[in-house]
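Next come the structures, one after another.
Every read-out reported here was derived from the displayed coordinates using simple, explicitly stated rules and does not represent laboratory data. As the structure is a computational prediction, the values presented were derived from the model and not from experiment. Cβ atoms are built from the backbone, for glycine too; each structure is taken alone.
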Structure P
Amino acid sequence: MAGIPLFIRYPALKEKLPYISLGSFPTPVSRLENLGIALGIENLYVKQDGLSGPYGGNKVRKLEFLLAKAMQDNAKAVMTFGFAGSNHAAATAVYAKRLGLDCISILLQQPNAQYVRDNLLVAKHFNAELHHFGNILNAILGSLYLRAKHKLEGKSVEIIPPGGSSPLGTIGYVNASFELCEQISLGAPRPDKIYVALGSMGTVAGIILGLKAAGLDSKVVAVDVAGKRFANSKKLKSLIDRTCCFLHSLDSTFPLVNISQDELCVRHEFMGEGYAHFTQAGMDAVRLMRETEGINLDGTYTGKTLSAIVNDAPSLEGKHILFWNTYNSMSISGIISGADYHSLPKAFYQYFENRVQQSEL
């Protein structure tokens with residue numbers, strides 16, 4: 001526990017923050033030589049958070065703090081939220097099961113895709129209790145009912161926010177920034193720009209806050225994949241500020257950094273029609289990454305993020321660019337092979353019986 005970069009820099013936080021090791025860190029920083037040649041970017045790199053655990057991606061870092069808090073509070077179950085194919089909900093199911101916690105997922109309707117099917121089967125394999133709702137209001141009412149029901153049954157339920165993006169969850173990516181700084185001190189290139197998906201915003205908020213606290217001036221380019229209503233510079237700044245104040249309240253040596261809204265770089269033009277609606281540019285980027293580097297991305301988050309790099313490539317010549325991959329790179333075929341979707345609640349059958357968008361693979 002003492003070895004994570006956040007606790008090395010701020011030892012007092014070790015005694016104040018709930019934390020449990022779940023992932024495989026540090027994740028590597030690798031050169032994307034072939035993709036760089038294709039795009040004309042000589043110094044193009046990837047931070048491979050897809051390799052962060054048995055179910056990888058950006059959620060693991062947040063869950064190391066959020067699930068530790070649930071354990072500290074003696075919860076018997078966790079309840080979290082997302083869309084039907086939520087990577088966060090699937091990851092929560094995987095790691096909650098490891099810790100002996102039940103997992104309840106409140107899931108909303110979304111455009112269909114192969115990864116939706118895969119994540120639902122993963123969550124079911126790890127015994128998640130899955131509930132499907134057609135709109136946010138019904139999801140809220142349903143979650144209140146289910147939490148009260150479990151409480152009457154003597155099962156305390158800890159709430160984990162969508163994407164794990166509370167100040168506590170965001171600390172996982174403050175720690176990730178310090179991890180990157182350690183890698184830079186050991187020879188990894190210092191990026192001029194870091195491109196990363198902006199969804200529930202915890203990943204981006206943590207990276208920006210961590211870099212600022214560490215004194216690294218890399219520019220974070222946040223690529224909106226959730227829509228302006230949910231992912232915008234005003235809300236991003238609020239999450240950064242709340243996380244910073246939280247850390248400072250626990251350890252006064254953690255700096256109260258000042259990040260203005262004007263400093264934030266949020267790009268909305270790669271969003272397309274909406275959350276989880278694939279774009280042609282995003283899918284072209286997915287295919288290009290697979291063909292040049294053998295790395296699989298997705299059409300909802302990382303494909304759109306990489307499409308921003310493809311778009312910006314002419315202006316990036318001579319700069320060191322880091323693509324922060326937040327999508328699971330670990331095979332789940334052994335988990336879902338042969339699984340029958342009829343074991344899911346009937347409301348989820350639609351994702352297996354209706355057509356999917358063009359495949360990411």
Structure Q
Amino acid sequence: MPLGDFPTPVEPLSGLNRKQKHSGLYIKRDDLSATPYGGNKIRKLEFLLADARKKGSRRIITSGAAGSNHALATAMYSRKCGFPCTLMLFAQPPAPGIDRQLLADFATGAELIHDTSYADHCRHLAAIVTGYTETDGIPPYVIPAGGSAPTGAVGYVNAAFELAEQINQGILPEPAAVYVTLGTMGTVAGLLIGFTAAGINSSIIAVRVVPDVVADRQKLSGLFESTNRLLHEADPAFPLINFEHTAIELKNTYFGNGYGMPTPEAQTAIRIFRDHDDIALDPVYTGKTAAAFLDAISTAGSSQKNVLFWHTKSACPPPAPPTPVDFKNLPQEFHSYFEDSQ
């Protein structure tokens with residue numbers, strides 16, 4: 001279901017190249033994937049919402065932390081495609097921007113449900129699904145956090161073929177390494193499959209920004225294999241790929257003290273990208289990945305040629321509601337995010 005504006009550009013990081021005395025630093029602009037809201041979720045939602053329509057679903061349910069970019073994107077594009085949407089949002093530490101994100105969620109008309117923790121959400125989900133199945137006469141379509149189901153990860157298999165075409169067109173040389181955020185893993189799983197299938201020999205450096213209970217090598221392998229099977233069953237010509245033979249390195253040292261909690265290294269990386277190339281990053285996801293990217297090129301210098309930073313956070317801020325919304329219109333459980341920000 002077409003939602004995005006693809007292919008997204010690949011650009012040299014000209015300012016950073018000058019700062020680092022480098023010539024091969026590039027950025028893949030998935031932050032420009034769609035308007036009014038982009039980022040990496042759009043590629044996944046193109047397949048997930050099409051699947052929901054094919055199955056005759058009448059409601060979309062998805063989940064994420066209170067400030068989830070995925071939840072907002074799902075609510076916006078579900079509405080565009082004619083689906084009512086329920087967002088099950090679990091608590092996270094207070095951080096700048098969560099209040100604005102929640103107002104944007106509310107403005108889509110989505111139902112907002114607050115869970116005290118991810119574990120609480122998992123227990124609560126079955127009851128919500130049962131209730132809507134009885135109401136609608138058909139089960140709702142449940143999209144996991146981050147859109148990271150096999151169907152969603154196919155969007156990033158496509159993205160790998162898109163990058164291969166840009167390499168073939170001479171827009172950039174084949175990167176030695178591609179730095180990308182590891183959250184709910186669908187982006188990385190899709191790219192790993194797609195790089196192998198498309199003949200890209202770049203190593204993927206995946207920077208973990210969520211607890212290891214959410215993302216680790218074993219879980220990534222499971223999502224990789226289920227996505228690969230989905231594609232092979234759809235077309236036996238699509239190769240079955242051994243996860244252990246893929247070029248993947250997981251970086252676990254940039255996570256910091258917890259999900260959603262900024263690190264000094266991420267804040268520095270955000271400032272450097274802004275000051276040198278006018279690229280906006282965020283402290284929860286892309287700032288931590290950028291910190292790993294900058295450390296690597298600072299250590300290797302110009303000897304590491306052609307490194308790509310894959311930007312996955314929307315360049316468009318959460319859209320403001322068309323009319324002012326009093327946060328007290330949101331369910332009571334969300335009010336603390338606004339009171340803490342005042």
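Which structure, out of P, Q, was semi-axes √(5λ) of the Cα gyration tensor in Å, for residues 80-127 alone derived from, given a value of 19, 11, 7? The structure behind it is P. Please state which of the structures P, Q yields 11.6 when mean projected area of the Cα convex hull in nm², for residues 64-247 alone is computed from it. Going through each structure in turn, the value belongs to P.
Calculating mean count of other Cβ atoms within 10 Å over residues 168-175 for structures P, Q picks out P as the one with the greatest value. The greatest value of mean count of other Cβ atoms within 10 Å over residues 48-55 among structures P, Q is that of P. The value 1.00 for FRET efficiency 1/(1 + (r/R0)^6) of positions 8 and 312 (r between Cβ atoms, R0 = 25 Å, to 0.05) was derived from one model only; which of P, Q is it? Checking each candidate, the match is Q.
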